[in-house]
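Read through the structures below before going on.
Taken together, the values in this text are just the output of simple stated rules run on the coordinates, not laboratory data. Because the structure is a prediction, the values reported are computed rather than measured. Cβ atoms are built from the backbone, for glycine too; each structure is taken alone.
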Structure I
Amino acid sequence: MATWIAHLRIAENLLKKGYDLIPVPFVVGNIGPDSGVPNEDWSNFSPPKKITHWEGEDKSINSQEFLSKYVNNIEVKERPKEYSFKIGYYVHLLTDMEWSKFYQGKKKEAIYKEGLDKDKNFIWTIKKDWYGLDYLYLAKHPECIFNTLFKHIDQVPDYLDYFPKGAFTRQVKYITEFYLGENNETKENFIYLTEEEMDNFIEEATEAIEAMLNEVIKRRSIWKN
């Protein structure tokens, strides 16, 4: 799945498109599906990924089912914050779908395939580059939405009934502390994912998601312009 900063970068890009969405709940919604509460050794989460990411039997994400059950029935003018959060949640699912396609392509590269064939835990070596790029982006972009908005969020309402109470507030705090803490990930010489590749993914995913989001927003007639 995409990194948290990748999700926030796409959320920021979409907000710049002029959608009539409330920024804080929309941005939090973009990390919403990753808010399952872990047990003591982090081996299980409540609720599990199958539920939070709306996975089918083949583990594919059914974003449209979430949209149908939790978004399309909202009275936007009466519940704009909840709507913005759930649109953000929907965007997270779409982003993970785009990342899955991207990752499947990367797995065909020799440097990925050889490592993964030898060791199923090699993914954690790969992820050092992924999250290292997150730290690099934050260092290069102090004005980004993580710094200007996300890290200042204190409380998040319990917008979805299948998460434990306080799950979204907890996750915002965890992600904030993760990126404000010491960077133990790759700092240079990225070999499993380059800065250019990540930037290209963000731009291409934003474009693909915007096209899908336009259909949802248009049907609800809440464009600013």
Structure II
Amino acid sequence: MTPPDERSALVVDDHPLVARGIADYLRAHCAFSRADPICRPAELWENIGQFGAPALALVDFWLPGGTALPILTRLRDEYPATRLLVISGDGDPAVRDKVRRLSVDGFLLKHAEPAVFALAVAAVLRGDAWFDDAPVAGPATDEERTLPLSAAELGLTPRQGEVLALMLKGLPNKRVAQALSLTEQTVKEHVSGILERLGARNRIELITRLRGKRIDA
């Protein structure tokens, strides 16, 4: 495998001005000879095919169509020498947790000061992890952005995850029971277990807390 170009970076963000601004900063302040802005995922693989793997890939968590998790997974698996730094304007702690579990090199909120950004880049390039654990704002409000969570990530059983997924779609216990071929009493027991495990007092509080999330089987 060809080693990555130690002086190159790719910036993946669907907002052209943001991508170009970060790329310019990397060249001006982080000693990169090349930093290419990428606004479409397809351009990322075309760029790597043309120029080879970069030393650093800086990827926005939210991209058109959903999260960047599939892209990050492919980069991690196919180009293990490339350092991966995820950025996001979404302050939901679940986003940072998703990134941390993916075993990438770092996560940084977009509103970080430029000096902090430079420190994060330097840290991941030398092989250290960088995760911005500062206090964060609330979750993203864009209804089209739903963060996928598994039952295991929430500490639930697979069956509880199935029940919760239908609850989040607004289905009452009777319809959940019909969909999963369970008795209504069994569904009630699962709901009670879910509420207890997630520390919610009732169904409404639980749904409100998990707004913007979806449960994947």
Structure III
Amino acid sequence: MSDSLASPARPKMGWPFGFVLVTSLLIALASVRYLFPGAPGGAPGIMDNAFTKYGVLTVHAGFALVALTIGPFQFLKGLRARHPRLHRWMGRTYVLACLVAGAAGLVLAFGATTGPVSTAGFGLLAVLWLFTTTKAWTSAMNRRFDEHRRWMIRSFALTFAAVTLRLYLPFAFFSPFGYDAADRAIRFLCWVPNLAVAEVFVRMRARM
């Protein structure tokens, strides 16, 4: 029997996954600074949050970087097939990280220094992050695995807002509407398109 028949070629990791993986790991690494006293190099707008002094930012950043690090690997079919127990434990860790980071993020949203629009943007992100992650968890517990995968895609799309936020922020300096206006818009732009793309992807997969 030929090698090609005995060992069918595995699908290659596409560049979109590679981009998501690399940027997620880079942002997770960059977020480590918020775990140190005084958060050296931390963004002034974040450090000025009313709840930062109570350690809420440290909790949010610490658990969010865990979710960012683990999340991409949960979509690898090979990992799920060959190491199901590892996949399950990583999934539990991801869910816990998202729930804690989401709850802390909701608190931070109410301490935003840039007004009610920023509070609404980050607050809605936190609520939807908690909701989608909880749905992903409960569907897995009920062994509705197709539904579980759909909710995990939505959950990670919101987790990935940590990356898209930082991709958009440099453009705020060149906005004709001024930095503050652009910054408020980014509070929505960092996650609404992500969730829309995830929803289109989920629906396209359902039709295949």
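Structures I, II, III were shown, and helix-only ellipticity at 222 nm (-39500 (n - 2.57) for each DSSP H run of 4 or more, over all residues; to 500) at -13500 was computed from II. Suppose you compute Cα Rg over 2.2 N^0.38 Å for every structure in I, II, III: which one lands on 1.10? So the calculation was done on III. Out of I, II, III, which one gives 4.9 for distance in nm of label points 7 Å out along Cα→Cβ at positions 47 and 191 as computed from the coordinates? Structure II accounts for this read-out.
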